[in-house]
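Quick heads-up: structures coming right below.
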Structure P
Amino acid sequence: MSGETNPIAAPLASAVARHIEGVNGIENLRRLSGGASQETWAFDAVGNGKTVPLILRRSPGGARATSEMAAGLETEAELIKIAGTLGVPVPLVRLVLGEGDGVGRGFVMDRVEGETIARKILRDDEYAEARPKLARQCGEILARLHKADMSALPKLRTSVACDEIEQYAKTYKTHNHPHPVFDLAFRWLRDNAPSAETKLTLVHGDFRNGNLMIGPDAVRAVLDWELAHIGDPMEDLAWICVNSWRFGNIDNPVGGFGTREDMFAGYEAAGGGKVDPERVKFWEVLGTLKWGVMCTTMVMAFKAGDRSVERATVGRRSSETEVDLMRLLAPRRKG
């Protein structure tokens, strides 16, 4: 859709011109594919002979989101700013849209060049030099993030292990379709939940392939802070290890590109504290189960009438998570 015919083009141009010095218009406004819950638009701010590549992250139709899980776009923008001060690679937030801007809820940030598609990151020659470094870099990034001053954070939900288990168990029960492997996993998780005394930190909540902008050199930006919350820092270290985010490279547990040992070493060297591998395993099991329940949620949506290819394709992947859970929960051999 071109900027000339898009109803948000004119108010967006005015808002950007008011907040970015030297800008008097926008060009090349286009909606990007992807983004299941929020809209993503790319455009260029122009004026005085300069061009500033930007991204608009906007709620669907500009309306207020209703998800209890979502941090909210204004909160996302604030968290990105805080993360930047901690040394986490993030885009520069240029402006948070207000009611008077006429664009809806959202914020504008710099457009960082790089790649988020896992297939390319894990296989293309362009990223061959970066791949061996990524696991350690992820550990370093998470260590910096988890050191955020809790008193300086915006209001966020707190979700500890027991909360996560019961939330997804409730969703699973509404589907009224038994998965014995899921039942086994829920029982194991309840029996092995971390102590309530576990230290809580800021957690990104969706730190994985797809939300990391990668360049030929390194991780260039951490994206999509929608699920950020207060929780167990080991949750972030585990989520990127869930087999579904390895995209076929199952022997490289960290995102399909590296080892847990490299990520843990980077985390500890950057001041993130001692990693507890057993707690990371707990969260990897929970993360795998969560994704399995999310897949069955897609099935329910498909059965309810949303006959999109995406719903059907993702929905059938619940069987993959059952295999992953069996591998994770199988007794370890001695010797």
Structure Q
Amino acid sequence: MKTTTTTSTTSATTMRAILQHTYGAPDVLRAGRLARPTIGDHEVLVRVRAAGLDRGTWHLMTGKPYLLRLAFGLRRPRNPVPGRDVAGLVEAVGPAVTRFAVGDEVYGVAPGSFAEYAVGHEDKLARKPANLTFEQAAVVPISALTAQDAVTVGRVRAGQHVLISGASGGVGSYAVQLAKALGAEVTGMASTAKLDLVRALGADHVLDYTREDFAATPGRYDVIIDIAGNPSLSRVRRALKSTGTAVVTGGEEGGDLTGGMHRQLGFLIASPFVRQRLTMFVNKERGRDLERLTPLIEAGQVTPSVDRTYPLEQVPDAMRHLDAGAVRGKVAITV
């Protein structure tokens, strides 16, 4: 970011924020104050009304897997303010910004969103859906964009039978709804306590992974979207039809160095040697892709599932709730 002339002036020079100066458990997060950020030519200053909490933010807090630190800071986070999902009001815009004006309600990706103000590139923001609160909008961007990429890469279409693991989580809750919107027959896999949520999201079938084996019926699924799971390649392939597609995203196994990334790479390496299509993707987090989601949200085909909200000062408690695996859908932070 660089200092530049903006379309709005403000008197305050500091803001409330959650600060993180080292990697670790939720105790490394502290409420404090720091200078309000400045913006560059193509950037937007957002007055944060709500922020979203997801597993990616947890990884950036812990600094694990360690490969993440190559991009975000080796010994400590380069950005001392965590949070990436945002919803709020445009406070100021850089001189080259053409898509937004002061006062617009926006949502999207703005690093450092656990604060009163955050900066996002105009290409990573979109206008907030009219039917969502700021809390609901804040839990959409990264998780819903990841789910949208998963169903796109999986080439999900009407009439297919699609299995979604982690269906009660942030990405999974959107993947279920997006696959249904495309006309697929969806089986959502989750733990016993969360099956009711998966049904409410619109899944045609639910599968309790603590009691049932998704691979027990060979060749059942056209597409498997494996979100934060850890089944072996052989089990995934057994559950797929002979020409089916498996999409792997996320993953909480694999150790501190690579995390779940080793599974994604393994699938890519194996894919050329089998008839089935085994693939992964990197989420691009683009505002124009959020704009593709907005009509589905405003039509009621995709609805954010907010488990609970926390005020800004209670972000450490929100992180503990997420780490406990108790979240159904998403968590929002109010500012």
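If helix-only ellipticity at 222 nm (-39500 (n - 2.57) for each DSSP H run of 4 or more, over all residues; to 500) comes out at -12500 when worked out from the coordinates, which of P, Q was used? Present the calculation step by step, with values, prior to reporting the outcome.
Details: P: -12500; Q: -7500.
Only one of P, Q returns -12500 for helix-only ellipticity at 222 nm (-39500 (n - 2.57) for each DSSP H run of 4 or more, over all residues; to 500), namely P.
If we compute mean count of other Cβ atoms within 10 Å over residues 110-117 for structures P, Q, which one ends up with the highest value? Please list the in-between numbers first.
On the way: P: 15.8; Q: 25.9.
Max of mean count of other Cβ atoms within 10 Å over residues 110-117: Q.
Where does the value 16.6 come from, among P, Q, when mean count of other Cβ atoms within 10 Å over residues 14-21 is the thing being computed?
Working: P: 16.6; Q: 19.5.
It must be structure P, since only it matches.
For mean count of other Cβ atoms within 10 Å over residues 142-149, find whichever of P, Q sits highest and give me its label.
That would be structure Q.
Distance in nm of label points 7 Å out along Cα→Cβ at positions 182 and 238 was computed and gave 1.8; which structure, P, Q, did it come from?
Working: P: 1.8; Q: 2.6.
Only structure P yields this read-out.
Once distance in nm of label points 7 Å out along Cα→Cβ at positions 118 and 278 is calculated for all of P, Q, which comes out largest?
Across P, Q, distance in nm of label points 7 Å out along Cα→Cβ at positions 118 and 278 peaks for Q.
Could you tell me which structure in P, Q was used to calculate Kirkwood radius over Cα pairs in Å as 21.2? Don't skip to the answer; put the middle values down first.
On the way: P: 21.2; Q: 20.4.
It traces back to P.
Which structure, out of P, Q, was mean count of other Cβ atoms within 10 Å over residues 174-181 derived from, given a value of 26.4?
Label of the originating structure: Q.
Only the coordinates and a few stated rules stand behind these numbers; no lab work does. Fair warning: this is a prediction, and the values are worked out from it, not measured in the lab. Cβ atoms are built from the backbone, for glycine too; each structure is taken alone.
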